[in-house]
Structure P
Amino acid sequence: MKPLTLSLLTALFVAASPLQADTIATGDLGLIIERAKGSVLLVDQSERATLARIEGLGDLSHASLVYSPDERFAYVFGRDGGLTKVDIVTRTIANRVVQAGNAIGGAISDDGQLVAVSNYEPGGVRIFDADTLKLVADIPTDSKTIGLVDAPGRRFVFTMWDTGETWIADLSQPDMQITKITDMGDRPYDALITANGRTYITGLFGEDGLTALDLWDETPEPIRVLPNYGRGQQEMPVYKMPHLEGWALTGSEFVLPAVGHHEVLWVDADTLQETGRTQTYGQPVFAMARPDGRQVWVNFAHPLNDTIQVIDSVSKDIIHEFKPGPAVLHMEFTPRGHEVWLSVRDAGKVMIYDTRTFEKLREIDADSPSGIFFTARAHRTGL
């Protein structure tokens with residue numbers, strides 16, 4: 001018998017590799033929440049196209065999600081208390097549990113093994129095995145729980161609306177340890193953590209200012225930020241609460257959407273002192289930095305939510321303003337920031353723009369789109 005030639009061996013190897021035709025790279029993908037349908041759209045950034053619609057995720061009227069470290073699975077947190085594990089490779093629901101009556105977001109641990117959900121009803125935080133969605137820990141708080149983020153060292157940090165406390169749950173050892181920090185302020189409404197995992201900041205609805213924690217401190221203590229700033233004695237109407245995960249870090253400064261005011265605030269990231277203000281078209285909801293930090297894109301609360309403004313982070317001036325359409329709910333930059341995707345709910349569109357020329361590149365049809373989440377988030381603390 002003649003020896004097999006190299007070309008024949010190659011052909012046989014290819015024929016014996018059933019996964020080759022099905023191989024899919026996840027780094028270029030993302031999910032878009034369709035809030036009215038209980039579905040998500042799987043999209044391709046480079047193609048600027050929809051790949052699939054995945055249905056059956058429940059009430060997504062206020063939904064968010066996080067990704068597994070390998071970017072294969074998305075964990076979607078629904079308003080109905082649903083926690084849904086979506087497989088973006090097979091484009092199916094891998095698992096789903098309804099773990100509470102009203103959920104408000106979640107986080108995934110830095111090792112990707114635990115998924116935590118914060119709840120309004122019955123309150124508290126529940127933590128699940130990321131693989132099986134089996135309950136690992138139930139942390140009652142007797143309060144609506146907000147601002148849940150992951151922190152380095154298999155920790156979760158979250159804050160209570162009713163009691164003004166922040167708790168740190170450490171699951172790095174078999175016995176979970178909880179650190180409770182009081183006096184965070186009156187009615188904290190949301191929170192963020194910096195990308196290095198050091199600073200946790202809560203926004204306050206019931207009093208002026210914000211509160212920060214230095215998580216590198218062995219015993220973190222509340223640090224008041226902008227104590228004379230807020231709605232003040234003459235309260236301003238608030239049409240929609242700003243989203244603190246949409247706060248921007250540009251170089252050495254935070255850019256924060258002001259509660260009830262038509263402006264964003266600039267704060268030194270080291271000293272937490274105010275460095276400036278930029279007047280805006282409306283009450284900001286998201287103030288999001290392009291990945292290189294040079295621009296901040298801002299959208300606004302109803303009834304002025306048809307407009308986007310772009311701020312230069314060096315001059316702090318508005319350099320561009322345009323109206324994509326009615327109800328611009330969310331923005332997401334491609335990982336290196338050359339494009340931005342905008343969900344325009346009442347137009348039923350996701351619109352894609354070049355961030356340097358501001359040219360509109362494409363529209364994608366979507367049913368009441370809201371949150372846009374690219375898989376690059378899998379590798380960033382707090383997202």
Structure Q
Amino acid sequence: MVKLFEPLALRGVVLKNRIVVSPMCQYSAEDGFANDWHLVHLGSRAVGGASLIIQEATAVSPEGRISPEDLGIWKDEHVPMLQRINAFIAAQGSVPGVQLAHAGRKASTYRPWSGEGMVPESDGGWPVVGPSDTAFNDNYPVPTALDAAGIQKVIADFRAAAQRALTAGFKLIELHAAHGYLLHEFLSPLSNQRTDAYGGSFENRVRLLLEVVAATREVWPEDLPLIVRLSVTDWTEGGWNADESVQLSALLKTRGVDLIDCSTGGNVPKAPIPVGPGYQVQFAERIKEETGMLTGAVGLITTPAEAETIVASGQADLVLLAREFLREPYFPLFAAQDLGVEVAWPAQYERAKPRMVSAAGQR
């Protein structure tokens with residue numbers, strides 16, 4: 001049996017295989033609105049056989065965007081195009097998901113091909129917020145520390161975004177608590193120097209994420225999955241670490257979270273990250289072993305053999321691919337061929353499907 005192509009049930013949603021499109025920012029929206037680029041980008045990966053398509057970091061508020069060109073879900077007008085995209089994804093047999101996000105102190109920055117660092121207000125930027133008033137880097141904006149009212153607005157924004165996500169036809173929500181964005185900023189003592197109920201101790205630093213989870217679950221149906229992306233470690237002494245991620249994952253399991261998407265880094269510039277094939281799989285394996293939580297592995301997974309090994313060995317329950325899906329939208333179809341698994345191709349493409357070779361060598 002090839003584990004990579006076994007289905008996986010998450011509450012009332014069944015993924016047809018364990019290959020997931022990881023959320024990848026396209027920086028191609030205007031005022032948060034999805035457009036034909038997003039339809040083709042996301043839709044082609046559904047045609048390519050991925051079981052779950054997680055839409056890129058989608059801002060729960062205008063100030064929560066990473067760049068002025070980020071997707072948004074902060075107003076009802078964003079919903080119709082998202083409905084169109086999700087209907088197409090579902091028609092291909094894939095599950096439409098969305099990553100809800102707030103960029104925090106890493107907001108109001110240029111998209112990668114337009115510049116670096118802070119976008120000034122004169123060029124479409126905006127004031128940013130964070131747990132404390134410490135900037136991510138010298139060329140990033142200095143945030144205003146959120147007060148009590150600001151924190152409650154963040155929670156309310158996530159809740160409202162989850163409600164719109166349901167209306168838009170998404171069947172899975174991922175809360176973005178990784179890569180140095182707002183929820184991760186609260187988790188890490190390197191970015192959170194607060195002395196109130198949201199800073200200091202582990203219990204205080206995880207409070208905002210737990211409150212966002214609770215608010216999301218208030219409006220997100222019981223039969224639909226909720227997952228969380230964590231940066232399991234900051235890769236920096238004194239920062240958020242794997243021990244704390246294990247402890248947090250155990251808490252999230254009791255709060256209605258169904259899977260931890262295990263990434264790392266992003267909260268410290270120039271952190272010493274040992275990047276290489278499968279370098280983050282160890283964290284998915286540890287959280288799975290120590291908490292019993294389902295996990296997803298992400299990070300430079302590029303071949304069918306690597307993906308199969310990860311899920312077949314029990315290191316993670318699914319794999320999330322990003323750059324490899326940019327290179328090959330039809331990765332699952334060709335992975336099945338490589339691993340000797342018969343899967344359906346879209347009827348429109350059936351004439352191009354490679355024929356499986358039997359043991360006797362007959363086509």
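For this structure, a couple of remarks:
- Parent structure of the calculated result 12.2, given that mean count of other Cβ atoms within 10 Å over residues 175-182 is the read-out and P, Q the choices: P
- At a computed 16 (relative contact order in percent (Cα under 8 Å, 6 or more apart)), which of P, Q: Q
- Answer label among P, Q for the case where helix-only ellipticity at 222 nm (-39500 (n - 2.57) for each DSSP H run of 4 or more, over all residues; to 500), calculated from the coordinates, equals -9500: Q
- Test item: FRET efficiency 1/(1 + (r/R0)^6) of positions 39 and 167 (r between Cβ atoms, R0 = 41 Å, to 0.05) calculated as 0.75, pick one of P, Q: P
- Calculating FRET efficiency 1/(1 + (r/R0)^6) of positions 191 and 223 (r between Cβ atoms, R0 = 25 Å, to 0.05) for structures P, Q picks out P as the one with the greatest value.
- For FRET efficiency 1/(1 + (r/R0)^6) of positions 95 and 271 (r between Cβ atoms, R0 = 30 Å, to 0.05) computed as 0.35, the structure of P, Q it came from: Q
Only the coordinates and a few stated rules stand behind these numbers; no lab work does. Bear in mind the structure is a predicted one, so any value in this text is a computation, not a measurement. Cβ atoms are built from the backbone, for glycine too; each structure is taken alone.
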